[in-house]
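Several structures are given next for inspection.
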Structure I
């Protein structure tokens, strides 16, 4: 089919936030999208598959500052690492967009200005509870146990001038659209959640700019504002294919928009099914055809996060199992609308049972028998029995089922149907017992027919497997000395060229693994990582200790007798008040032994009276009393001071009794 004659299909992933290395849960999405894109290509579509990185926001600005690099340098490294993982997983994306690209930034600025000019964006002020990792404001009623409802992290009060988008203006139109297009939000559970929890109760206007940080796309007509991350990030789906806010969009945009599928995690479904459609409505741009919010891949019983220490990375798993085994696992173990679970033990089990036994052993046995009995030549002798018809019927039925599952985006189910071909083929071997047929010369043609049927079934199964396990599919077909069967040609069983010769040395596709050995390696890996982290922490502490020094001008030397004249003791502050006539002084009642002394200290800018009460401090107790701000001070509380004038009370490392001597 000519390229211009093919029907276009545009699929996107959410762009990955460039704050660090993506874990296997993040990586699942790109592999899922890749399997859909590959299958659509196999169906004859002209596919455009876009992914990329979201590179602005306060979190990245803070991480860059902590790393001692510019935000641009930070995201350059993060984007390169994300792209490396996507490439490692053999994903066939057509474009990797970055939101720091000049053309994207220019369009975001034009979009913001257009929405402002037409009255959809207005200037105001925002006060609320802000989650930095999610770049989101929340009201107290939206919090869960006082924390961000999306990520579970701490929030902080924030108030700043901001621009707002009039969400409520478009909410009725969006509700109507969702009701008229039931396929728009999938699975249905996600649609119900958005309607019942957000749209029907009433939308609040959305903050679309920030002034508390600088790492973002500046608002052209008010440069102290940067564009809110979601207005910036979501527009990548149109800027990446040539959308122009001035009406000069490219042919590519006209060809591929509206997108056929936005594939995203369920945690950002609100942004893609409420904010994004409303932005598009305001721009007069058609809405995407479908948004699919896939579930999470969990480690044990919780969402992966670095803070929990339960993160698995794709490259680590690939080192153990190989790319296609990891692809198979994440695709096969993820249900359609429920979270999936990943663990080392389950990976080993799937490797041994599904990949090494059901698939690998089937291919190896079939090729080995063809070589042993016929010198590798596979020929259809037409000696049929009823069991052959059942094999053919199952294989052709599975082809239809795979197609049906993929139309519904039920990728895990589609893979299970493909493995149904391999399971039926293994059963066919048990039913026909080729080794028994080989003992009877009169049944040689029957044996040849059996091996031909097996080879044909494997060819169809391996061809169907290509979108999900491309390297494995190619290896199997190469060993069978044949090409991938087109989907349009899988309606007839028996197209493998009779008389073709398979490889004489079948390759082991997947080796069985010992779970005990794997877990020992995993434990050793974790110990090595912990040791490395410990060394790095010590080095960092050492570096900080080396850096955090102050050189003072030396005072004249004193003798021990001079020093011995001073008396240092531990005191416990039992009461503390601000001195009314002073901006600097606090008045503390300090218990030293059985007596209580009044001591005035110039630390009001660094400690509140409430903070002082109960502290055990170091005190000079034989200092001559003096009057400060009209009040008597009977000692001195010791503090340390840095180069910026910040003070820190000197406190004992261990709890010591009031009056204990410091010597």
Structure II
């Protein structure tokens, strides 16, 4: 059934470097939505791509000793590879360096200028290169970029500006009359209260301080600033023409049904982009959904922090569908989600290995053991079957409802609940007990049929989220993919079908220690790469000494010792001794005489005036006929060389060491 068109986009990935899993989450979510809509019968067009202009890329290319185009070609290919690894089923991959895109951006810029929407002026403010954003002093947070928290630099240059205020009232009215336009609602409230209602400033849409951008064709000093360039990909990628000659594809697909973006760029997509479209006379997208972030242990991922997790490393460790399952299942609707290596292992073992993998393997194995793999419907029913069927037949509509309101994690949980109910059904019916009674053979066959049918429906529902796993389950059951409209119908699995005689382990349980050992290798390689990229030279490893440990003491034992800072006011050699020096040490208002075996390392003359650390309540002892009333603290290396310990900062004589 063709339910009509569905045009879905992601934000295009910025080609400043390899994206981590927190960036890649969005493309997986979009792919799940696209597959789900195709399964429903929609004519889906799914577009993603790369954003390839800007000062940051120009600087990175220069540092790498290559042209900006060579730099973005490399990174764009990396992003395409990640899409391939994650089994992303996009229909169009647009690059903002595509010639047709650049041409349309120039046309739009000229049209805005001719309409009086753009004017030339100059900009003076604070600029954040990583975010490609200008800020006023009042917008900064602790003197830094309010979006990313990094350093900003003063910037002043000639620029073209878009008259945002010209369309602000119209946009406010649109948002108020289209409550579904910005989701979740908290994002809408943020845009209205923080930006639109206080009044919009005009937007800088060109730059002159760098060259890596689309040239303004009527003023060659300027290049189009990143957001006008990047945002317009959603229409240029499907054939929009600013001179009125748009393609049939554009007329069919626009407006977009969904822009899926990160919450950090919601402002650009719900304020700037709609205003650009209004100025072009084009309809606005039906919905912009600002998803939360996927954080590493509660922190944003960054190479400098050493906490980056990449999709390819995850896929190598756990398999593609396990990665897709985790990022989709662990991301809340509105609040940020968390990913850690050990949490992935936990979900892999508990949800995938135990609930799904074990269920499929047990069911196929029992069918082979009891019936030679042939699954037969006998009609010998019991009350327990009704509850299983009710759960299974309701799963499609429950997941459907959650997907329609963008609660993707909840939709996937509904599918998992189906598999969990099947495991409970095994415990309730105890096939191994039924198998011992020949009179209950037909009942056993019905139980195996119910399990097989339920698993097949579950596998079909799993297709948008874990397409490879769903396919492997159906293949082992010797079943075909069903129409979406049939997924609430029970009993379509053909009686007499033979399942595979060699059940496959879908998800083998993982050992956390083994996984973390591999993670340490990955992180070490990442640290080395980061240091190499940033010219960080590792310090030579310091020499260390291990000595035999003494027995533990209690704090009470330690508290009996008194350490203080002393100043040596006089020092003499001890007569007839090759090792000893006798020091007069002022400790507060008191002077103590201390004999130390340090003559090989210090002369009496250089001792005078030193601030030293002293054990002051040591019982007096006589050394070489001279009374010693304490001990100077020293460190000793492997060769026996000594060095006096002294306070790191200048401290008064008598200060207590604690």
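Quick note: the coordinates plus some simple rules give every number you see, no bench work behind them. Nothing here was measured: the structure is a model prediction, and the numbers come from that model. Cβ atoms are built from the backbone, for glycine too; each structure is taken alone.
Taking distance in nm of label points 7 Å out along Cα→Cβ at positions 242 and 554 from the coordinates of each of I, II, which one would give 8.2? If you can, show how the numbers build up before the last one.
Values: I: 7.6; II: 8.2.
The read-out comes from structure II.
Compare distance in nm of label points 7 Å out along Cα→Cβ at positions 18 and 58 across structures I, II and report the one with the greatest value.
Details: I: 2.1; II: 2.8.
Checked I, II; max of distance in nm of label points 7 Å out along Cα→Cβ at positions 18 and 58 sits with II.
Thinking only about distance in nm of label points 7 Å out along Cα→Cβ at positions 82 and 498, which of I, II has the largest value?
Details: I: 5.5; II: 4.7.
The maximum falls on structure I.
Here volume of the Cα convex hull per residue in Å³ was derived from just one of the structures I, II, and that gives 220; the source is I.
Cα extents along the principal axes in Å, for residues 290-641 alone computed as 119, 47, 35: which structure among I, II?
On the way: I: 119, 47, 35; II: 110, 50, 34.
Of the options listed, only I reproduces it.
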